[in-house]
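S.K.: The following blocks contain the structures, represented as structure tokens.
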Structure 1
Amino acid sequence: MRISTRDDGLTRRMPAHFRQWPPSGGGVSPYDDCTTLEVSYLTDEETLRQYVPEEFSITRPLVMVMYEKCSGVRWMGGSQYSLVTVSVPVQYMAGKQPIDGIYHLVIWEDKCEPILGGREEAGMPKIFADIPEYRRNGDSLSVNASHEGRTFFEMELVLGPAFSGDALAGINADNGRVVQFGWRYIPRVGPYPGPALSEATYYPVDNTFSSAYACSGTVTWTVPARRQHPTQCDIIAALAALPVNDYLSGSFRKGTSTMRMDLARSLP
């Protein structure tokens, strides 16, 4: 067996000498129980633009912050993990036809396996954080994320009215699909500048929501000193520096999700 063989018809995952399988028919990954909390706010487009590659146009200067508790994750043997995403609505302009979706600025997750797969195979900008399960006290909802005991992210929401039947059907239309864009950047090995691989990626996820509620909410970023969190302080500081011009209505949703790695691809 030669790992360097490119035409053996197999997909591999690290460590590549152990893990290999035919790619055909794979990549459909059901998540049986998902809870999502989301808040969005308008920001300054010029400031936001510096974090979005030029292949994408920003369709609205909106920062979309989402927490999700994923349970019944079948590819993990029914296990669970939590995540926090910060995203921007964009249109991919570099191909033959424009594609609408969201560009992820960063994704924090609290388990290793989904981080490695999403980064290496789909170009999702995943990094680690401790993310406890969301708390609910009456109509109040709260979420936080921390690293080494220092909280850097907090989201507070107040539960509002339930979505109408038509509104729920609207977010479930077209399989509830959300097109995710990322950027897969793998540096060269050793003390050399530049990438071994650098490309935009396309990765859809389908959703079926059984319930949804409108919410109002806020997000708070606490920027650590570099000595406290040297590997992520620049990310947190950049997000904290994006001005909050106006909060929009958020949401609290429950349902199922299906990761569509079978449809994922590199973009030209």
Structure 2
Amino acid sequence: MKVPDKLANSVRARWHDRADAWLTSVGPELDELTRQHSATPQRVLPARYAFVVCATSPHGPLIFRASPDPAALDQATVAETLGRLDVGPKIHLTTSTDTGSWTVMEQVVPGTPLADANPATLDIEALARPLRAMASQPAPSADLPLITDWLRDRLTNDNLTELPVGEQVAPKAERAHALELLDDLTADMRPGLCHGDVSPWNVLEDPNNRWKLIDPRGMQGEPEYDAAVMAYKLEYLLAVGEVGADLSETCRFDPRRIVAWSMVARAARI
């Protein structure tokens, strides 16, 4: 299994000081981990900043995910909690190396992403299930960074480079308004379990036609933020309207917070 050139270039651009050591180590580390799990690698899956390999094993299909991201262990901490709640894949192993970290988890099958779903058949109750399960759950660690701090950094950065395809940094007036909204949201937010990146590409269909959340951001927040991001992304990608209102009603979330979070997320170019 070879690290794709596009992934290698992305890793070098983001973590240039540790990229080459990581790129050199992932092959031997994958060999050792697959041996430990009696797994046979099948193919490399597309990912922007992680080396993701699907494999067969006597225990079922597995995913081996390597990352040089210093925050990868925070992400794994949230992923483990989502797995225990049965709204994310079960995590079998999280381990650190000298150059990064690995996560071994069950593979979500068929794994069709929400981004490829038929808008006409979307079931709001099914979409709401993982969000409801996360509601009122404490953060898995008090040491996790706050999603609000991360959003503030994006809103105050005039030279933001990590942007969705085709997007530019939001105008200052839009970001200034979003910062005011973020201040209000932060004032009465009780930090808890939050996925932090509920893009439709991170929501996969399982064998029971339920949705599982993958690749969390590794931060504390609130599920209303996740609902806002899911709705805003669905409206943009699939031209599905009124998702935010439907999710707030089904999950019994405050619709005003979802609207405010959505405006913040848009201005931060999530």
Structure 3
Amino acid sequence: MSTVAYDSTAVLGRHLQRIRHSPGVVILTQTMPITMLLFFGFVFGSALATPGQEYRAFLVPGLLAATAAGGIMTGMFQSSQDAQRGVMDRFRTMPMSRVAVPLGQTAADVLTTAIAMVPLVLVGLAVGWRIEGGVPGALGAFGLLLLFRSAANWVGAYLGLLIRNEEIAGQLGSTTFVLPLISNAYIPTDGLPGWLRLIAEWNPISAIAAAVRDLCGNASPNADAAWPSANPVAGTLLWSLVILAVFVPLTIRRYTKTDD
């Protein structure tokens, strides 16, 4: 096993142990989207453009996309907490790869997210959502969700290393809940004002939500939308790769220079 892989696995194990001793994080990650599904699906469902059971089928992929985007918040909080408590300083004094620390953190987050999505999927199936695209489509959608979660977590890790204060990171992280609201995660963008619709359709969360709906056979992409939303699978791949290409080197560089 290479040095990077060995060190990343060690950091991965540390984060999994940390999650094990802080089960509240996992519980919150699992219950929040389920609560939103039940609340929006049953309370607001009849008042929205896609009512009743059909709206719940529309909503589940959007909540999965919002869960993937939540990697920004968790990455920001975890890296800022480790930086504030001196964990990053201790890691830098050890003979280990500089890539391993953020890579291990991201891998742990993706793994726990994959597990946390299962209850949401099961509740979604119970309230009427169906996977019409078959197993290959479902696996493709799941893979895109985890890829996007990984990209989002790298963004959060970089921001957390910049902030280096877990309280501020927690406050800023909570504002990321606004991002899915300016997308097609919860409502179609057709009825939005022109300028807001354009922003929503270029929001990466719109691409991943539309991609999950398309791959699961719930809805076809809107051909009149902006390119990422009209071509959601390609748009999600492109957004994810661009985010990774920008924030992976930025995060590693910032981790190395955290004490500046």
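Each value in this text was obtained by applying a stated rule to the coordinates, not by laboratory testing. No experiment lies behind these values; they were computed from the predicted model shown. Cβ atoms are built from the backbone, for glycine too; each structure is taken alone.
S.K.: Hey, relative contact order in percent (Cα under 8 Å, 6 or more apart) derived from one of 1, 2, 3 reads 22; which structure? Please list the in-between numbers first.
M.R.: On the way: 1: 22; 2: 19; 3: 26.
Value 22 for relative contact order in percent (Cα under 8 Å, 6 or more apart) corresponds to 1 out of 1, 2, 3.
S.K.: Something else: Upon calculation of helix-only ellipticity at 222 nm (-39500 (n - 2.57) for each DSSP H run of 4 or more, over all residues; to 500) from the atomic coordinates, which of the structures 1, 2, 3 produces -24000? Working shown, then result.
M.R.: Values: 1: -3500; 2: -13500; 3: -24000.
It must be structure 3, since only it matches.
S.K.: Given a value of 9.6 for mean count of other Cβ atoms within 10 Å over residues 158-165, calculated from one of 1, 2, 3, which structure does it belong to? Mind dumping the intermediate values first?
M.R.: Working: 1: 13.6; 2: 9.6; 3: 22.4.
Corresponding structure: 2.
S.K.: Out of 1, 2, 3, choose the structure whose coordinates give FRET efficiency 1/(1 + (r/R0)^6) of positions 38 and 246 (r between Cβ atoms, R0 = 35 Å, to 0.05) equal to 0.45 when calculated.
M.R.: Working: 1: 1.00; 2: 0.20; 3: 0.45.
For FRET efficiency 1/(1 + (r/R0)^6) of positions 38 and 246 (r between Cβ atoms, R0 = 35 Å, to 0.05), the value 0.45 is produced by structure 3.
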